[in-house]
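Structures incoming, each one as structure tokens.
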Structure I
Amino acid sequence: MKKRLYLVIVLFLVLGCSPKPIEEKPDPEDPIVIEDPVVIEEPIVRSVFNGFEYDEDEYEAFSIMIENTAAARPQSGLSLADIVYEIAVDGWNISRFMAIFGTNHPNKVGPVRSARVPFANLQKEWKLPFAHYGSAETGQGDALVILKSINLPIRFDGHKGLNDEFYSRDSARSSPHNAYFNAEKAMVKIPELTYEKRFTFDDISNVDNANVETVTMKYSTINLVKYEYDSTTKKYLRFVNGDPHMDAYTKKQLAITNIIVLHAPHRSVEAAQYVLVDFIGEGKAEYFVNGKHEIGSWLKSSGEAITKFFNSAGEEIVLLPGNTWIQVVHDKIKIEVLPVAQ
């Protein structure tokens, strides 16, 4: 009994006298490490028309037919359009523009001219408010019947007196080259609408093949288009028949960020030789972005479908934020590409 009591006392003394664990204190000379907070980057919301950051999901956008003859130049407002299509019209020698304005609404755009079938067919895809001064109405060239069949938000037809209060004539020019559209005032009738994304925009493009300084497109002997790349602004300066293509509204030369050349079958109909373009199917496309040139393809499954553009690797193209011009060409339009001089 005494022996057992002795062992208990010894154990108590040993355990009771055991030193407590020493807590390690930080060395005041050691640097204090503060972990950076985790930052979750929100995706950039971009305009579907020009790719710049845009915090809205609705647009007051419109499209307009603009003349492109010597008597019409310099046009007003072209440099402020987000997207411009150029297509040959009656008799092949001249072209017209369909300019799409998603973010700017100039108070003088034009000269405005009548619609043609290829532009009416493009409206099946875009379904934008449309300003035009009349339309071809003959046989296979009847653009008006197409426009009437599309559920467009609104039309401004100066020839038919449809919402024509936003048109005016410039006395400094002769008719029919002097009708202009006041988009700023027309905003009261242009609804806010949501539009599907057409292009992917980013600060880096996947158009990255040959370095190209100049590209020319000979629509005809009286419509020779040239683009010269400016590495400082990363834009293409536009020339027509050797002269800078100016904008009377901004007093500046047209400068374009992205150029798409859409190769498609063309044919002419009726005595007026109205030019028709087959936009449905697939074909060759060329891209000029950031001084680079690449050949790819386009695809459009139906009249209402969005046209898709792919690079040489079969990936959808990525454009730089800015304006985009789509040059619609046929196989008789001579295109010359000049590389950067070494």
Structure II
Amino acid sequence: MRIVSGIQPTGQLHLGNYLGAIRNWVRMQDELPEGAECLFFLADMHAISMPHDPAALRAGTLELAAALVACGIDPARSILFNQAQVPQHAELQWLLNGTARMGWLSRMTQFKDKSGKNREGASVALFTYPVLQAADVLLYQATHVPVGEDQKQHLELARDIAQKFNNDFASEDAPVFTLPDPIIPPAAARIMSLRDGSAKMSKSDPSDMSRINLTDSADEVMKKVKKAKTDPEPLPAESAGLAGRPEALNLVTIYAALTDSSVDRVLAEHAGQGFGAFKPKLGERLVEVLAPITARFTQLLDDRAALGQVLADGADRARDLARPTLEQAYSALGMVR
């Protein structure tokens, strides 16, 4: 069993990243069966598919490494690295570009979302980055990839590319690529904006009040929770009573995720309370969970050279794992090396 997943080093990590993905990465790392391994990478090559500031990308890569380690990713037990130090990602993407089809990429909903109305002005990298995503996991013969609902389509594309490559260039008895299966963690919470319960919490939202950053102080966390959008109705006794109340549902969902509980259990405990009483409890729980992460993050950032070494060491290990698959792909395509 080999699990591979990545995250872009763009902007600050927030509560949605932590509860929706990173916490589950840590749990997967901690609960791995004997002989299994995890690879977690910082997707700096994906980051350049959109306009970016080079200095911010460089700083953000080290900050994201610090945040992941602060959240519990252990570089001694998991392989933590950034893509740019493992050129096999880009090499394999180019080889897979011959197998991927324009029609497949044209159907990718994230390209449509990110390019907006100006598709002709979008970068080629934005159009082809699902092929790089496929290379990210196929390069390591990943057996499992953690995905949210918005990434299932990209994993299906990776499987399609792997299957076609195997059919076209390999024998049935000796396929070049493993077809990875998705892991959709049952406890992955979908965290929404504190200002709009119908939109996901996002680092791209211009309002900092819309999200809880992992670097926020205790006072900032309490302030943001206090000002989070709600409604005047008290909490119901069961989840059906939250229908049509997205902001209320969001705050209860956050509380449930932080306490490893369910929405119904939280409502049973707090039924009848208004948000004047519920918000302080939520804020206190947030501070309790995030304060150790914030402190560790700050400590790690004080030694950026050490963070760079963590990524370099992880990249060494990743390159060793990647090399055999890339050589197999070149050989299958008939290239002389």
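State the single structure among I, II that was used to calculate Rg and Dmax of the Cα atoms in Å, giving 31.5, 132.
The value was obtained from structure I.
Thinking only about FRET efficiency 1/(1 + (r/R0)^6) of positions 206 and 302 (r between Cβ atoms, R0 = 25 Å, to 0.05), which of I, II has the largest value? All intermediate terms of the calculation are to be shown ahead of the outcome.
Details: I: 0.45; II: 0.25.
Largest calculated value belongs to I.
Matching task: 3.3 is the computed value of distance in nm of label points 7 Å out along Cα→Cβ at positions 54 and 102. Pick the structure from I, II.
Traced to structure II.
Tell me which of I, II gives -3000 when you compute helix-only ellipticity at 222 nm (-39500 (n - 2.57) for each DSSP H run of 4 or more, over all residues; to 500). Don't skip to the end; give the middle numbers.
Numbers: I: -3000; II: -16000.
Going label by label, the one that fits is I.
Work out the source of 19 here, i.e. which of I, II gives that when relative contact order in percent (Cα under 8 Å, 6 or more apart) is computed.
Source structure for this number: I.
For which of I, II does Rg and Dmax of the Cα atoms in Å, for residues 94-157 alone, calculated from the coordinates, equal 11.6, 36?
Numbers: I: 11.6, 36; II: 12.1, 37.
It was calculated from structure I.
We did not get these values from a lab; they are worked out from the coordinates using the rules stated. Remember, it's a predicted structure, so these values are computed and weren't measured experimentally. Cβ atoms are built from the backbone, for glycine too; each structure is taken alone.
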